[in-house]
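For reference, the structures are reproduced in the following blocks.
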Structure 1
């Protein structure tokens with residue numbers, strides 16, 4: 001029996017779902033323990049794990065953390081990684097004691113942030129949550145056999161084999177559904193243009209999820225004189241009654257997102273709602289074009305796909321049926337548990353070692369931040385080498401030209417790191433440059 005210690009910033013969203021499902025899967029092969037590095041905002045997955053008797057330590061101090069890591073019966077430490085600032089500090093401050101450590105990447109590494117390949121090499125093993133990560137440019141200089149031997153695949157979802165069959169709710173018109181954050185930290189920047197391209201008078205757009213961009217979306221709808229109704233129903237705990245209303249799932253995401261096994265797409269597919277998504281990044285690894293959904297190249301094809309599905313309900317049902325069968329067979333709790341255990345067994349073949357991530361990350365929080373920025377690392381590196389009082393207009397333009405994901409308020413952005421480490425002058429400088437740039441726009 002293996003003893004696994006999970007280190008994660010929190011147990012919200014998809015990460016919380018997969019950790020709680022793994023930790024409560026009573027197959028007798030693994031004992032799980034969990035450390036949360038911050039106070040949970042939503043407790044549902046924490047409570048599920050606690051109810052199953054899984055020990056959870058929340059926001060440990062340095063001594064408590066070191067004691068947790070030093071327990072001799074811990075076989076493997078699993079670090080849940082998406083470049084969160086507290087995980088960066090954890091890896092930097094890792095005590096000098098022998099251990100096996102797996103980095104489980106919950107982002108695709110195709111865009112920004114992206115796991116530094118030196119962290120991959122320094123760890124005992126790395127887990128990807130999508131096949132797409134093997135093609136990531138950030139790993140291009142690694143020998144193929146090294147990447148294949150060092151990195152395993154464990155999907156980042158808790159299994160859909162128990163997802164019930166949903167009866168369609170009778171309704172008039174044509175309902176195009178969306179699940180998830182209605183915000184431009186996820187939506188395609190031309191989301192409203194995609195909706196405008198649909199051009200079906202009977203279409204209704206139903207958006208389920210927190211909607212920080214509602215005012216912006218509504219303004220663009222008015223500017224384009226779109227007559228179709230947009231219905232915001234907010235965040236819902238049970239998405240099944242919502243999915244029952246959808247005829248299709250319209251999900252055009254930004255072209256630089258970090259998603260992997262995108263649960264919203266999988267939930268729609270499990271409910272026999274055919275998805276229409278962009279042929280990009282990880283979407284093309286989830287949806288089989290013409291078999292379990294439709295992949296499109298842009299707005300025009302998005303509109304054409306919606307019209308095809310509107311005018312061909314039999315094809316819609318064909319895609320939906322295939323989508324459900326595919327998801328329920330590929331993404332099961334048993335397959336999740338087996339693939340996780342198999343990768344842990346591979347890691348167990350390595351002896352415990354003293355691991356040093358610090359030499360690949362630098363010493364300051366600003367250095368930790370830029371260490372895993374993929375193609376955008378160089379822009380911040382130039383800025384850092386110029387030092388705080390020599391940030392020229394060209395350097396500021398470099399910072400402002402980096403991924404929009406680094407300029408949002410959370411999710412491993414400049415502002416997220418700066419809030420966590422307010423004493424870091426370089427992070428403060430970058431936050432000021434981005435803030436000034438946004439004011440000028």
Structure 2
């Protein structure tokens with residue numbers, strides 16, 4: 001039976017063999033769904049679709065027990081989904097509440113005719129907003145001036161596209177690189193005539209932001225895409241930001257740039273997570289524990305995308321909608337002092353953005369674990385991700401327009417804050 005593709009309005013896909021009833025199951029009982037308890041509202045969201053058995057990924061025995069009779073696995077990027085995990089189980093459908101699928105052994109899943117999907121794009125805006133908050137913090141600290149700067153975005157998919165839009169709101173000039181999309185003849189941005197540039201041109205920008213998947217083979221491998229040779233093309237005064245995958249950049253680059261007194265770098269991802277190198281954290285100005293995409297909005301959209309895909313796969317309708325459980329947000333306002341004393345609108349923009357999301361909080365939380373032994377440090381990294389505090393996206397916040405200057409208000413509107 002041929003494979004079919006299902007897509008919803010968020011452009012995610014599920015590769016599955018249809019129809020579902022071709023899979024042998026006991027129709028007298030409900031489908032058993034093993035689900036990561038850190039996927040928000042997953043039990044409530046799947047209540048109409050089957051019997052949900054939650055597991056904590058930090059407790060392997062709990063995961064094995066949940067999988068014992070499960071036909072469905074709903075997970076995050078914190079487990080490796082392969083033969084070691086699923087061999088001999090009844091699982092026929094796997095979905096991750098994350099954009100990336102490098103934790104899936106996709107060839108094995110497809111050989112076993114196990115359907116799979118991801119929540120591609122669900123947290124894209126969250127990652128782009130993390131980047132904005134980081135750049136504004138560097139500007140505020142005086143370590144990098146954002147005025148009249150260019151940003152090179154390597155990888156213009158879901159995250160890269162959101163990063164481009166928010167970068168334009170900050171007044172940054174865009175340089176875009178995405179060889180696979182360029183080869184397919186795609187337009188770089190739907191709202192702009194900007195063409196793709198070469199990798200060499202892109203990493204020659206004032207800010208270099210990496211947003212590629214991790215690919216170790218194929219025509220466009222990204223493992224150590226930023227390596228000793230390519231890093232020689234970076235400007236000493238360029239900020240380097242990686243919120244893609246840790247192995248997209250050779251970690252030695254950040255050590256060398258720090259030793260050479262280059263501009264600051266910011267990392268949200270690291271090689272060998274969760275066993276990250278404290279020395280690498282020491283060499284960058286802002287380091288966060290792989291939480292750039294952890295906005296509550298993005299997590300809930302990921303839940304919705306999984307539920308919609310599972311609903312389509314099972315052929316069972318569901319009424320759960322994530323918008324109904326989004327919490328209210330406070331009204332933000334700038335200080336009169338910042339409005340009166342600063343001629344730089346980005347000072348006021350930073351003041352508002354930091355009320356919505358402060359990257360220094362996550363930076364401090366990660367650094368506080370770096371003196372622990374390796375086992376404790378790895379456990380702490382997992383905990384920082386699993387127990388991440390609630391964070392809403394910019395568009396959820398209203399800002400008092402009379403508390404900021406007109407130019408700051410214009411930038412905030414471009415970042416999707418609601419001016420009232």
Structure 3
């Protein structure tokens with residue numbers, strides 16, 4: 001069980017009978033599906049909406065992620081400029097930043113105690129290679145902090161500098177998604193848990209052998225759309241400490257609950273929770289042949305142990321404390337790392353957040369609601385709207401390439417620690433990773 005679920009009560013959502021006519025049926029009870037229902041009701045409070053969830057609300061990545069409501073987008077501006085104007089790209093970033101505040105305002109309005117705190121985010125450089133890359137990749141709104149300035153915010157072992165952005169909030173994602181589901185239920189949305197739905201080739205929804213009648217259907221299952229070349233599941237694992245005494249934070253900082261990460265190639269992310277724990281995550285679990293999603297890959301003991309070792313390397317004081325939780329989840333990655341929101345008039349699908357889904361799912365769902373209700377807005381012109389990524393390579397090339405990229409990302413970090421320069425190996429990996 002994730003730390004977040006251990007701190008969150010999970011009511012049952014049984015919903016109404018699906019054997020009736022619906023305006024919109026959404027398959028997937030995570031952030032993508034529930035935010036879509038939320039935004040649809042903002043357009044028309046009388047819409048008859050059903051959400052069908054195979055397990056329980058938030059049981060996927062929505063209730064297991066790192067709890068970052070950030071303005072991050074999976075691909076950089078230079079790549080988007082090949083297809084979109086600077087004005088559209090600037091609008092995307094503005095909408096993402098605004099979405100963080102809208103999520104916070106929603107939680108406040110609905111009295112959802114999800115520990116939302118907008119303390120910003122730090123990316124810390126611990127060697128010369130990371131430092132050079134950090135200085136050369138500062139985004140608009142981010143500030144470079146030298147070693148002394150970094151120490152005033154976070155005292156991570158070996159920190160040479162960092163970047164800081166104010167555009168990130170730490171949350172308990174499980175509490176947020178349960179609160180969102182309860183809000184939707186109060187507003188008339190029927191949420192049906194523990195019910196498996198299937199899509200036919202023509203985009204119709206079936207439960208068992210019975211078709212669910214709806215004017216529009218939306219697939220909002222993100223990484224659970226597996227066994228496909230359209231996207232693949234990448235596994236992200238987490239650990240969390242016991243609650244830490246105040247004197248530890250006097251030693252390591254993070255006084256404003258900034259989210260933080262090391263500027264490594266192998267992704268890391270962390271936050272100080274409202275209970276004074278450190279929740280720390282990272283990638284590294286292997287990709288499974290055929291883009292299959294497997295629960296066992298969310299609990300790889302070696303990766304969890306590597307995360308504990310990394311945490312104690314960052315903060316040696318943690319050697320005196322226990323790690324009480326270990327969990328993981330899968331995120332969806334397209335071949336070009338681009339998110340997508342597609343709707344053809346009766347069938348829609350959204351996802352591909354590559355791990356940046358807490359805020360991005362809110363914005364993507366707003367665009368989906370615009371498309372379903374046939375409203376042309378600034379959101380329906382954003383880069384993810386009606387975007388279709390190229391397919392991943394066929395096996396065995398996909399298995400070889402993705403697992404090689406995971407291993408070589410770690411090797412690139414070792415290279416930078418040794419050479420104190422940006423990794424040459426990582427530049428060679430770009431055609432494989434698509435980044």
Computing Rg/Rh (Cα atoms, Kirkwood Rh), for residues 149-220 alone gives 1.28 for which of 1, 2, 3? 3
Thinking of 1, 2, 3, which structure, once log10 I(q)/I(0) by the Debye sum over Cα atoms at q = 0.10, 0.18, 0.21 Å⁻¹, for residues 293-388 alone is computed, gives back -0.52, -0.96, -1.04? 2
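Each value in this text was obtained by applying a stated rule to the coordinates, not by laboratory testing. Computed from a predicted structure; not experimentally measured.
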